[in-house]
Structure P
Amino acid sequence: MQLRYSFRLYPDTGQQTALAKAFGCARVVFNDVVRAREDARRAGQPFPTAGHLSRKLITEAKRTAGRSWLGEVSAVVLQQSLRDAETAYRNFFASLRGTRKGPKLAAPRFKSRKDKRQSIRFTANARWNITGSGRLSLPKIGAVKVKWSRPLPAAPTSVTVVMDAAGRFFASFVIDTDPAADQARMPETDGTIGIDLGLTHFAVLSDGTKIVSPRFLRRAEKKLKKTQRELSRKQQGSKNRTKARLKVARAHAQVADARREFLHQLSTKLISENQGIAVEDLSVAGLARTRLAKSVYDAGWSAFISMLEYKAERYGRTLVKIGRFTPTSQICSTCGVKDGPKPLSVREWTCSACGTVQDRDHNAAINVKTAAGLAVSACGAPVGPGAIPAQREETGSHGFPAGNRAA
């Protein structure tokens, strides 16, 4: 499978200027593609092909006075921006036809120079490389300093340079993982576990372990409110407002980084210790429409389950997601009698059939494991549904905004 390993970049002043030019040129090409497609749609003409757009918007545009500055950046950056626009349109049409899973997508929009996140991509054709001194050499940008948190496990196929809202730069490398190395890293085990996710405790496991919810956003609210007030007092368009905006973005980035680090450490621990894992298929979008919205988003359940998915696929584990309507909190895990719904304020209850005193969350975790059908055979292998195909995730060093630390 493919993963992304991301590392912090520290470009100097000249390199930051070159990167800003590359970001701007890539954005212009993307917008030109969207404009050409929209003009063709309004005129009732067929959409121009990618080859036609490449020739007209890149090759020929460089020879004109109005777009001559496109030649100041790598041509690969411009071609990849065109490919991104093509991919956006393919996903949009697939969403309209109903052949693409997930929520409906809107048509590609014009990118703005005021967008806080900018990115460019270099493929092997760009002839970028990692120098002997450990710097990332990029065409027409130079050798950029990299903070290597660990060595790359294999030769990367491409690199994406990202500037996030907090003004930080990252290099994201696409790596093809080695299944044999992954298997050696995490050998098979005979453990199985059920997980009940919640807000009082982030997770309660079927073995009785309770993991306290860190509540990163709640703990940082005082600082976030202070920085946001300072931003609101600054004059629009002033340099002080720009500085205050970066301060707010960095404060939010610290919260997101801390949450991501916690989720990665927990998911890796569970994957390494258990061959089979069962979780509930929660409707986070539905829960986020309730009064608990801030706490639900602060918990990061979706990100946690996504991490379990791709790590389970990578290391040969079994991950089972049970239906969200399974009454795990209503069934006694001891005798199996359904005791009816209970308000959230009830954290312990006594089974009317067998008289067992049940902890609400621990009982639900056991029922999650039971409903998933996770059992251990005589040879120690888990018996149950196969591994769920996992999405490719961003993995890398601490602090990458759109990625994660690889397990």
Structure Q
Amino acid sequence: MKFPDPADPYPHPARLILILSLAPTIGLGIGRFAYALVLPDMRDSLSWSYSAAGFMNTINAVGYLAGALTASSLIKRFGLARSVVWGTAACVASLALCALTGNFVALSFARLLAGFAAAAGFVGGGALAATIAQTRPTRANFLLSLFYAGPGVGIVASGLIAPYTLQAFGPGSWWIVWWALTALSLVMIVPLWLAPLGGDTVMNQSARMKFSVPPVLIYLVGYFLFGAGYIAYMTFMIAYVRDGGGGASAQATFWGLIGVSAFVTPWVWRRVLALDRGGLATTIILGTNAIGAALPIFGHSPLLLATSALVFGVAFFAVVGSTTAFVRLNYPPAEWPAGIAAMTIAFGIGQTLGPIAVGAITDAVGNLSYALNVSAALLALGALLSAFQRKLPCKS
């Protein structure tokens, strides 16, 4: 019989990181992205403009930005594991609030709470996942990728639930979808509550570390553009599919393909994520993401949309992972939470501005295609700028 090594705080790193990935599964995969699935029905039932619909993701992004700005302080006070668990619990509460009311102000608060809590869980979870992965240096990039594949589970699950629920109960049943997603999230959070995540004592000192922006400014700008560009695609693509005649099955398939593609991310990009060459990994992955976002510009054909979903999805989750890999490869462990928080802040600012700007463009021109053009262009520019980021001279 093989007994666990008492010197190894994480004897089953892959299992722990998979459990840890339930935080972004709930906070991002369901809490943020499922909104796109119910947006068309909510917009019709509640008489929203595209700008109002976009505002709901903007206010979510404002909350996410606020959560990223305060994440280091929260980690310092409560520790990594508690920040992850309680942040995820708050996300579940926000889903329930979305099911309880159609009031615009109350829904705005729910989306704000979901964003704030998701960021707290994401920053803490990313730092903790990096810490766990670092105990197996030869597998670190693969293990870290498991955490960022988490939102794909939420996307697939919500993609299977929302379109068919709306089809079964008819127009105005968006609130039933929110209840179903709340119930699913309650089940998912149980392993997160029970897992021996630890990590609080190890990282409390790291929360006090400072992060210098100037050496990575161009990289942060590239990540900002990713935040602004991706959110337009994820917010309005279901509406685009529906406008092109896609029913519940087409919507579920499209959304599911984005989520399923996340499952192969650790294998597709593990060699790229290991590139210790500044922003090169991010450039390669973000460039692929831009190609996926650009494909719907050329039409509504099922094959084109399916290809777009697969290409966008397999790169989208890896872009976020590449920024954490960049921090892990260029900074000492003590600075990881601050570094991940800085990346998340840049991302948060971008996705704060993206939805409402795209909604306004769509209201002005009356066509989602123009907004998707802007989305793809922002992603491509972000990829280009990331290529100019050089490896930092010292990690300690």
Structure R
Amino acid sequence: MSQSICILGVTGSIGQSTLKVLAQHPDKYSVFAVSAHSRIDELIQICHQYHPKVVVVPAAGVERLKQGLAALGLQDIEILTDEAGLVAIAGHADVDVVMAAIVGAAGLLPTLAAVKAGKRVLLANKEALVMSGELMLAAAKRHQALLLPVDSEHNAIFQCLPYNYMDAEKNGQPQQGVSQILLTASGGPFLNHSLEQLQNVTPAQACKHPNWSMGQKISVDSATLMNKGLELIEACHLFSIKEHFVTVVVHPQSIIHSMVQYVDGSTLAQMGNPDMCTPIAHALAWPDRIATDVPRLDVFSQSTLDFQAPDLVRFPALTLARQAMQAGGVTPAILNAANEVAVDAFLKHRIGFLQIAQTVEHTLNQVQNDAAESIEMILHTDQLARQVAGQHIKQLER
């Protein structure tokens, strides 16, 4: 039977890749609901092609959306707005699968709504799990939701683990013969830049990733290695493993997407061309496999695969993320909030590249860590951290 899909963040890179996969399997999947933030014209064209039943946009975009849909004779599409609309479609009774692809903290509540509704949740929004890891996973277990990783690294790890690894009771220790997780990183566009060079990089340079096509925020995170730090925290939660069992490995070719080492000396790696359609298709169809148009890996053309340790002096964000995971509580939420504010300031040319990590470190030192006992506590801390980071950025501008 066809499965009904909700795509949160349909106009982003993950949303677009999801549509590519769905278009290849119209007999298996249909688009029930989608959301977009600012690309209303692109959303209108998506509605024309896929005919969703419900669309969510910010209130400011409703009139433009209505006009565009009316011009195409699509007045029967229901329009909802803002966070309430996102929560409504994520938990909608007619939805089978939710692609959680909204970038940043804005994706937390809709993702949680999908989990509480017991959906198959394809998790591309790493920040939701970074902020609320234990609460999100407890809710998934309580409501029997299936939480599947879409980030290429976490999806690779998932593929390399024993089939029933996620179901086993864990206490932060590797299970079933696993000894450690090797989380790969491309190193971003500035892998070989000196500290002096990093002081002068521009947003345009930071957004030009050598291997992956991503949005601005994730591209900057990849350039600072904060993306890998957030992924480290996400991996610890997803696979219920303490952070010292996760090792970050810089692999510039982005052919091996991550690895799992076992106590018998085996290292299993998931390989493929860098295309998000592959992990999306895997998570959509798991435990089965479906075809994609992603070119098959030509192993004969890959003459070298390089690996190196990350430089924590030039890229301190990775250390900050590891320390945040060690601290626990709401500290990962503080880290994420400060980073979102700092990246936004960098993209607007308000601060320099190296000041992103400096802002995050300052915020971590200023905002008190507490137990992450509720979503309300996490969201309160998120707002407080944003204020502190914003104030620090204003001081840097003087």
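Quick check: 14 is what I get for relative contact order in percent (Cα under 8 Å, 6 or more apart), calculated from one of P, Q, R. Which structure matches?
Values: P: 19; Q: 27; R: 14.
Label of the source structure: R.
Out of P, Q, R, which has the highest value for mean projected area of the Cα convex hull in nm², for residues 69-228 alone?
Comparing P, Q, R by mean projected area of the Cα convex hull in nm², for residues 69-228 alone, the maximum is at P.
No value in this document is a laboratory result; all are computed from the given coordinates. All values derive from a computational prediction rather than experimental measurement.
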